[in-house]
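Take a look at the structures below.
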Structure I
Amino acid sequence: MMQPLQGSFVALVTPMSANGSLDFDALQGLIEWHVKSGTNGIVSVGTTGESATVSVPEHLEIIEKTIEFVDGRLPVIAGTGGNSTLEAIELTQKASELGADYALLVTPYYNKPNQEGLFQHFIKIADSVEIPQILYNVPSRTACDLKPETVLRLAHHQNIVGIKEALDSSERLSELLRISQFIGEQKNFSIFSGDDPTFNSFMLNGGHGVISVAANVVPKYISQICSLNLSNQFDDAKELNLLLKNLYELLFIESNPIPVKWMLNKMGMMHSGIRLPLIPFNEVFHEKTINEMIKLKLI
């Protein structure tokens, strides 16, 4: 049975120069930092990696360079979801050929499929591409919600190995954990939080880890919080997580990845480039954010 996926997975930003062109030197630097900081895996070209603003050739190039720079030291999870099933299959196939370890598949956004449509979408991808696949449910962005009963149907497929759940609901987590335990006799099925502000309580209640935006700027902290939870040191995890409460708030004060890219620029990790329709971080939040970053010794 394949090793279970658990711990801190960074939803890595895609560095861009001021004019919006891709900056692979900065990407390499970020990856080296994550390897040294205890991050458990890299998610390439997810929402935080601006999958919605890069072209398909760029999308694949970012995945390819990420795999090259990681060089087998960490698992690479490629964001290959789409609202066209055929496009998602094609992206997933290409990511698999490039050497990605896993694919992360967001629910089809905008076209609002029902539960049977979601089931058919994910099953078609799983049947078409031999790569371990992680479902991704984020109703606030996609206008559809992948319900636990559909997850259970999908979890029986050998290529579907987990879910990133961004809905902040203890009831939802309990249902997903029951699915993970039920499927556990056949294979590992990992349950990840996709919501930084609540991931610690998610793990306290049995979640396996987080796919994190905050890990872009505080990789050691997020990795430590995950490790403490996984070794049942819940009080220490809670204490450490509390230090990041304001940071979590600031990271989502405007649409992700606007704040996180600005912070990484202030930390000297990359240029400030971001693509329309996203625009640079609003000046009204700068002072508050700088003060928090100083407090956390990020600058």
Structure II
Amino acid sequence: MLINYLKLIRIQNLAIIALTMYLMRWLIIYPVLKFNGFDFQFSNIDFLLLTLATIFITAGGYVINDYFDRKTDLINCPKKVIVGNKIKRRHAMILHNLLNIIGVGLGFYVAYKINLINIGFIFPIISGILWFYSTTYKNQIFAGNIIVAILIAIIPIMPVLFEIPVLNTKYNQILINNNANFNVLFFFTLGFSFFAFLTNLTREIIKDIEDIKGDKEYNRRTLPIVYGIKNTKIIIQTLIYITIIAIAFTTIIYLNDKYTIIYFTVGLIIPLIFLSYKIFKAKYPKDFNFASTFLKIIMLAGLGYSILIYTSLQ
């Protein structure tokens, strides 16, 4: 029975979220601070609570999404439907509410600890967006894709969002004396955030093609339904090449070292070109399922670049 709940909250995706936040903290923020003679001011316990708050809110989003997607999922992937089959709909709703209450509570607690209670409102806002995504935005052309991509893109910057205010408080006089700031932390994490936005937006559109049968049945206005699969494939390939151009631009202008060039070329650019080819050739749901899974691997490879940054700063 427990396995059904773990599947419902997408435990593997939650693990990736936790991994992302900890990689940003220990492989990006930490070495940059140490390199400049600073140290963490946001405690490990508080960071754990921040990570848990993010995970609980996200898990609640997965639950409510499956709750409202049950009918279309019975057409697209009947064997994978959990809500209403293996877990009662009422229990799923109770779980959704519980996850959100815990997530919002933890979020406000962490915000209170850094004396910025207003920043805690990000958690109920995201929770509300996830609810309206499942009930409304998902049925509006392109809106749902954009919303999911933005929410995923927020995850890499969550650690600096909560770390920088306490750093500014602790090192205020030093920063004033040296006319310095911690913007470099945002620079690195925003790079990961932008990559996450583009790749997740691409993946969400690929999944729309994969789910077109059920979405048509319930009159949803997704890109492949409104503009057709052929045009949607062109949009996907355009996003892929925008991602490639952004990676190449960043490499040439900001990160022009041989290890970065090798990593980005082998780990990101070549796989993205291969993905574009697979999208061009794709005809059946299994083809788009492969593309979606392969893109997820590319996303993990992008996250892995944090290891190279850490070794470089060391």
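Computed from the coordinates by the stated procedures, all read-outs in this text should not be read as laboratory data. Since the model is a prediction, treat every value here as computed from it, not as a measurement. Cβ atoms are built from the backbone, for glycine too; each structure is taken alone.
The table below gives the values:
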read-out: For -25000 (helix-only ellipticity at 222 nm (-39500 (n - 2.57) for each DSSP H run of 4 or more, over all residues; to 500), calculated) the corresponding structure among I, II; value: II
read-out: Read-out distance in nm of label points 7 Å out along Cα→Cβ at positions 186 and 258, computed value 4.3, structure in I, II; value: I
read-out: Of the structures I, II, the one that 14.9 was derived from, the read-out being mean count of other Cβ atoms within 10 Å over residues 50-57; value: I
read-out: Winner on Cα Rg over 2.2 N^0.38 Å once structures I, II are ranked, highest first; value: II
read-out: Which entry (I, II) yields the derived value 3.2 for distance in nm of label points 7 Å out along Cα→Cβ at positions 34 and 170; value: I
read-out: Winner on mean projected area of the Cα convex hull in nm², for residues 218-289 alone once structures I, II are ranked, highest first; value: II
read-out: Structure (I, II) behind the derived value 0.3 of distance in nm of label points 7 Å out along Cα→Cβ at positions 122 and 154; value: I
